[in-house]
1. When distance in nm of label points 7 Å out along Cα→Cβ at positions 28 and 108 is compared over structures 1, 2, which one is greatest?
2. Which structure, out of 1, 2, was semi-axes √(5λ) of the Cα gyration tensor in Å calculated from, if the result is 28, 22, 15?
3. Can you say which of 1, 2 returns 0.90 when FRET efficiency 1/(1 + (r/R0)^6) of positions 76 and 100 (r between Cβ atoms, R0 = 25 Å, to 0.05) is computed?
4. Using the calculated result -9500 for helix-only ellipticity at 222 nm (-39500 (n - 2.57) for each DSSP H run of 4 or more, over all residues; to 500), pick out the matching structure from 1, 2.
Structure 1
């Protein structure tokens, strides 16, 4: 479909932008697609901006996007760190067409074994935003967490926003700079 205005064909759970809160949009609601990146749709409805997950693309007349991860686990069932990084590269600020890894927003990612009866592995991510006043933090962190939890072997994820060190444009990868027309 070429039109960016759509009518929802069914109820769909969405993430509100910028708060990251979950809401339901209902069949018959009209939305306008602003951006399609990282397997998600940023849409505007009557009451604000929302992110629709790729698995719900059919609700707006789009193809369903399979965001599952085909990566194998490492020895002992630990998640593959490369698979986690690949998932983080599918996370975008709804206002910038470059993923958070290439923007230089992800400062660290580590994987720890959970020492409880349930076991499993937890992924911890420290990231920042392009500006301290950016209200997109909760939505971006929620998107990152959801994508990390799709990696085989991951049973928990914590995405923490930090302001130290302050982000600057020199942190953008060469690929990100090319996409943004900075080089």
Structure 2
């Protein structure tokens, strides 16, 4: 069932040393990767094996898990960066994943509120994220929670997210 009544969830900062949390992070990210908005392909064996240890090794990384009872139903993976213009930390929301069974029930909004609380506690000046232009549901959520396109001068246009895979970092390597 997708949509429906709002689900009361508990959002917690993930403990990368907790095997239940670690399994939930991998499972939720794999579920997101399998979705069309996540590319439609499962996580590689390498990613499944090394994801949590890689996050744990980076003190600027944090993850939030949304729980509906004892079931992990949502995930936010974040990486702290630095705003050179503000000379303050920023937090990039790298992944936001909600189980298909819990979409449209407030889980994403609860995770975004948790990300904002954690970012504020770290002294961050802003949150950033990227989203596929065709993911209208996610864009709607982001706009409802205060996100907007980035631009400095309207005459220069809006920011565009680009990438360049390095051979050893590509998902096919």
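Values quoted throughout were computed directly from the atomic coordinates according to the rules given, and no laboratory measurement underlies them. As the structure is a computational prediction, the values presented were derived from the model and not from experiment. Cβ atoms are built from the backbone, for glycine too; each structure is taken alone.
1. On the way: 1: 5.2; 2: 1.5.
By distance in nm of label points 7 Å out along Cα→Cβ at positions 28 and 108, the leading structure of 1, 2 is 1.
2. On the way: 1: 28, 22, 15; 2: 24, 20, 18.
Answer for the origin of the read-out: 1.
3. Values: 1: 0.30; 2: 0.90.
It must be structure 2, since only it matches.
4. Details: 1: -4000; 2: -9500.
Answer by label: 2.
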